[in-house]
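Values quoted throughout were computed directly from the atomic coordinates according to the rules given, and no laboratory measurement underlies them. Computed from a prediction, not measured in an experiment: that's the story for all the values here. Cβ atoms are built from the backbone, for glycine too; each structure is taken alone.
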Structure 1
């Protein structure tokens, strides 16, 4: 959606240039409000940023729940995020989506204002616990990846993922409220078996971990057993084949 919208906005800018409008006048403006989950103006330090390429961002910080940014005429992605790294609020892209891939481009006109580009902020939550080897001992730092899913029938597309710095006492990043199937995946060459919480390799037998706004769901613990291995040779036309992919189900 972003790529298509960007092309449309580029065509608009070219058309403006053809009829004699300045393409880079800095008289344009974007403005809006930031609301908390109760619909009230959010009076917490929030950073609103705009960008035409998702690399360079122009930003402003507001404490009142209202913002405005002056910028060149053109199409922009707009995002809002808390200034305090300890805040429970999630980063949002306009119009109130969590991913920049789902964002919509906002057009800032020459010598005009695009108003009411508002954000309805979402308070996220976390879960925490311990990941330990079933045979005893402890995992090395950064040896376990944790994946979170919303759909047990779609384990190829994780809603969120993170590598655990301390598996013996881990905490997830802030996630949107809801129930998640959580998979613990040892990073190769670690020989332990990936499992879903609480202790199954099968997503349809997993128990959702509930994430509540502004809270940490504690004691989401799991033990991962050691796995075995298979070996052999893959041949094609009687000759060993290199770079083959082996999958076991």
Structure 2
């Protein structure tokens, strides 16, 4: 009886290994593609300013960026697998050439830039579970995380002449750059149709930090924490 139990256990282990291998080979796909990304970023800063005469001023500037980006990505569907679930790798470049910037700390909530560039990259692990499989269509839901880096420039143009944001002491008119480094949370759907892949995805910031070369009133600003949310639609082909 004991030998039968051990033999059964070995047979079950071999069968599990065979299923694991089959799943790994089936999902070890290399995918290249492009997409669009509608992104909304927020950065919050702090600086202290005192001119020696007037009362001290504690300032908490908040900047809001709305950007439309083009993405280029590479994805490997499975680098590790457990049965039907697999862990994949996703690398992405992001490029943007338009989009405005608003402030939300001065009295009028003004536009402080009407354009600027955006560049970013991300490296993510995606945990995917199959939801539907047929001869022509495969659907999988995924959850992922990793690292994301984004640099955002604002040209400082389009500021109202009569607004507070146009004051020279805030230095918006000369343009500036802000950088966000973060750990995101992403979730979405892998939709495989023949050799094409469609990936709608929503991404938000879990934690991160920011830096900038903006120096209002000659003061050094401190990061109070960034935020962002993104809606991406990527389309790729399996290689």
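Comparing 1, 2, where is distance in nm of label points 7 Å out along Cα→Cβ at positions 123 and 147 highest?
On the way: 1: 3.2; 2: 0.5.
Result for distance in nm of label points 7 Å out along Cα→Cβ at positions 123 and 147 over 1, 2: largest is 1.
Each of 1, 2 could give relative contact order in percent (Cα under 8 Å, 6 or more apart), but the derived value 16 comes from 1.
Suppose P(r) over Cα pairs in 10 Å bins from 0, in percent works out to 7, 23, 23, 20, 15, 9, 3, 0; of 1, 2, which structure was it derived from? Of the structures listed, the value fits 1.
Of the structures labelled 1, 2, one was used to calculate mean count of other Cβ atoms within 10 Å over residues 35-42, giving 18.1. Name it.
Considering all the candidates, the number was obtained from 2.
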